[in-house]
Structure I
């Protein structure tokens, strides 16, 4: 969908902003475990359920959000909101993303000693971390399968090379991101890889 189509959809649907706010609020409330957890949640809501984006747009959105300074979830929501409904969409998505952590941190700060000392809260957080890890692994496997089906060797080589360099040789992740960006610019510009 083009930007014009998205913005006309936003103006045509009277409760579009409420739907954007509500869905972004829920995603933000359940993004526990870091910025990468947002990928499967965004995909489930905006690609699978609403059809507002496709897989490629979602990955591009998250890639841009990761390359910007700040929190990935907030950056992604701003880009998503702007993509769909301009400045009003960006402000709607931003406020929906900021509110759940703000409410949660306000409640926790009032009873910090209880939360810090409570073993059940620690166990619950450990369980949530395990679930977040499973979601990240699921997204990684899904992306690998898509690249494998397309038989695109360069992306697979970049994925494997980046993993080996970081995991086995402890190459700095920032350096790897820059190298991967340069490799993408040099070798993945053809129409075959852009699809």
Structure II
């Protein structure tokens, strides 16, 4: 099981990022601005994860603090461009500046960068769950024509909703689990998290594939 988890977490899940990235590049002529934001998110997050894996022999939690800040900011920017109502776009405009500031304050004054950022990571998840849930509700309530599957943003939004809702409690209790849980439990949690990441990437790839001129 240890060998499987190592291969799953170090090779399979990180490399699965190439699925949506290659799909996006193949459909690049059809991509609109919000989807190019996601391409940037994939490139930056993949780069940070690669550096973290290469430094896995050390405490690489500072990379998680950086990753959270970058991920939250770029995904809030994505939702700032795709939310269908003005007040949600305005709220996300404020959050785009407020969230990285909160990450900096957390890293400087509240939690060491050498421990899990269990304060701001759940906040990021809640903000993105709220965005994705509202987008899903609005699309369902207001759609008059066309199928759910024809909209590329529905697939991508579903991926974010699945990932962040499935990972929320892991983010909240990450330091508790790290301090008290046994090795097998920690490995199981990481495997589940990796599976959620893979599902998110697959749904993003479907969304990119659905884009047409």
Structure III
């Protein structure tokens, strides 16, 4: 995701923050839109079928779902919101113990009772913060995985240099580091290139 997601301005919810409202009950949708209209000006109501198109048209929107109870449809919505990395505020009328298995990815959205009254600004803000934190955690995990992957290639490349050029481990590492700095690449990239080159030569 773009670094701009974590700029201070992007963290703030304003009256111009676009909202997409989707409910399984038309009457409830009208009521929820009226409740949110007290604090927000850019509100789009849609059906579940229209949701993908609405999100595509408003990728910076916060998604608010109001459903009678957790069900397979909400699982699809949660997965969709995760895939699109959009904030999700989920309101549900009923929540039983048996329904818990529907609520996947609980660290990426906010769940509230449908009967929540008053301003929802704070909860929309919280939903956005939860999403941004989830994105940041995902990026951190990806970077850690990449470092581990790079370390594997660096170790392999060092072994090849030590064998082919009779270098010790420190000399092999320094050769990779010098090449990385000279070519403005990471150690992992240099190691991968070296391994690929030597494999092609051996062929």
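The figures follow:
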| item | result |
| --- | --- |
| Source structure (of I, II, III) for mean count of other Cβ atoms within 10 Å over residues 74-81, computed value 20.9 | II |
| Relative contact order in percent (Cα under 8 Å, 6 or more apart) derived as 20 - corresponding label from I, II, III | I |
| Comparison of I, II, III by volume of the Cα convex hull per residue in Å³ - largest value held by | III |
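Each value in this text was obtained by applying a stated rule to the coordinates, not by laboratory testing. All values reported here derive from a predicted model rather than from experimental measurement. Cβ atoms are built from the backbone, for glycine too; each structure is taken alone.
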